[in-house]
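These are the structures in question, set out in turn.
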Structure I
């Protein structure tokens, strides 16, 4: 033989137990959620580490098996197509060959499809174009797509939820340990230190994303780049959660201690850190998903766009940016102006209107002059995505002196980002959008950033408003 088939040379991997992985992953995620509801952080931490380990084990198995059977089948089918075509080209033997082949097939399959019989007759006449047999061999699937999809989605969801749990546990445990630390004694001396910590994290994640983008555009080391990104985030995020506990307490202590200007600066750093955390969660899920989806023939269409970006597509592009207003001067804006405001969250409420539209209202306060402004967003329950009183929040939207989603009172109507449109000019946005089955980079699509907050579920009663890790309770595992 001039060509040894891979299946003969190296054999086939064991059949992937997709539905089993799906079930076991969801059972473990339910256990994690139940531990959080019971405020059992020790158990949550243990289950989160277990989840990361289980997800990685299944991930490695899928790397060894997903796509291998299909590749071997494609190779065998290609060889069979060539074999059938070569006999169709031989004028002296093709009639006899296909007559015998037809006879044998009818013995084993008396109910053979009429189209197949016509296709065999066509090959006997040397006609190979538009042949259902040859075309069928080209499209034949050796693997069950839904089994692969189930295993992939469950694995990515488990890995992400586990990393989120470790990050929130890191925040919670450190917050508890240092809650009585006298940060006010440092005044504004820690500002450069916390800013540097956030900058380092941002640079690390951006460098990894740019490296992944570069490797994709050059056709290099996709799996290795994805694994470098996920491994780095598994290492950094729990620690970054602890860092944010320090930043939040520092900002609040400065505000309560009368250092309003310094507290606002620390608050903005906290909001940026929270936004970077959301981006990191999203990038983690996207990298996991990209690495596995790229191995299967029936990949998510979004995967193909990320792996084959248009030549003129930039790595990143600017998002809409409103004109910055101090809260005390927001009434100087004109109706319809696109604005940016920031402040400490004074209150968070949600309601449903008669048409069942969910509306969240957030009241921000400027620590310097105690001025307040309302902001409203649709189709997202802000407490359930971790926003709560005491967090510093920055949002972009349209100023309305009589907002119809704020009972005709003045409000900033928070902008709802069009990710589909924004991704057309940014590879980074396209990549992050791969995670939309598992996590919302921008909660409800709203153009808002805010810092991490404490979490107390309140046990079985579940009436707590302190829900900094609320996404682990209220958000579905996959969509």
Structure II
């Protein structure tokens, strides 16, 4: 079905294309040293700040509060967690000692005082981009300071500046997707050639990856193919680390360890093995999508990526869908509606416990295929495993929605809107792709207003420093198929 344009930025971009002579990329060599110097100074101030690290609670705190909330819910009691944010407090103290906010204000003043050459649209656009980046970093200072001091007004203000919020049309679309999960009505399969045999598909679906090191090795292999694996000989790119401080795989350009791809410890174990299908999909999403997009933006514009992730997640979702179509003849499906619904609830003032309860209700309805206007059966009649699985997935969505709150009763009616990017970004990227501008979203992590700026450039796929690769195909040919042959030979012997 046709994809709606929910964000006016896409329409603005399409309207603006071709309205004037276009700049050609790459163009950084024509920028004055004054602007390049500001960019370098900005990186020196905020280059390691990652908001996800700031609003991620201490791992011990998360584990204990999850146990308490699930127990309370099962006992019919209300419970709102209280989280400890150790890193936010440490970083806020470092920011104060470095007088980071003052430095950022000075840089912003320097940017605003810079007068672009009247004939250079590139200088004007770069000035706008730098100013937006500094405002984003000032919001990060507010975020860390607010969490450190328990200032919910300050946290809410920073979250809204950095991630925006829902709109009625987006929420309506989320509930429409949820309703389709109940009815089972799916979109038609994309008409692409399937590149695997039935035997290969069967092998890919076997849960045989039992350790995190295999995931790490596959990520490093893919990064190397793109030329963005950071080593002593190659300072440009990412390293890969296994960590117990993250709850999911996370690509972070800005991190206390520099550009790093984190794998949550225990992602693959003998008790919870991973399939090659999932690992190939992760390489398409995290490496081909996120890591490549980040490095293209850095190499083209010399700017650290913005923290907004709308089109960032939209691009990764594109590769998810394409992988499933090419390898299994199916669609990956629309993005999950649950994050958008949870964020909308928090914006209306729902507490942690209230958001969690709504999520449990909706996920039970999906499992049992019961529409929203019909009653659920008595909990005692539902399989306990379904109840537990539903509570666990509901916890994850609710926790991510309420990250950064120091008071999860949520009296200030705000959410961490980062995860809106999955649905909204998918819609925006789909519209760009349908309009023939898919490659524009591979250029950089595009912030609000960024599409209108990129409309002034004549960007072609060959302009991108990190060229696109069918990374799943490469891993399939060089790693997976040889494993299949070895497995088959061993079985025959």
Source structure (of I, II) for distance in nm of label points 7 Å out along Cα→Cβ at positions 252 and 316, computed value 1.4: II
If P(r) over Cα pairs in 20 Å bins from 0, in percent is computed and equals 21, 57, 21, 1, the structure in I, II: II
Which of I, II leads on relative contact order in percent (Cα under 8 Å, 6 or more apart), largest value: II
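Where a number appears in this text, it was derived from the coordinates with a stated rule and is not lab data. These numbers come from a predicted model, not from an experiment. Cβ atoms are built from the backbone, for glycine too; each structure is taken alone.
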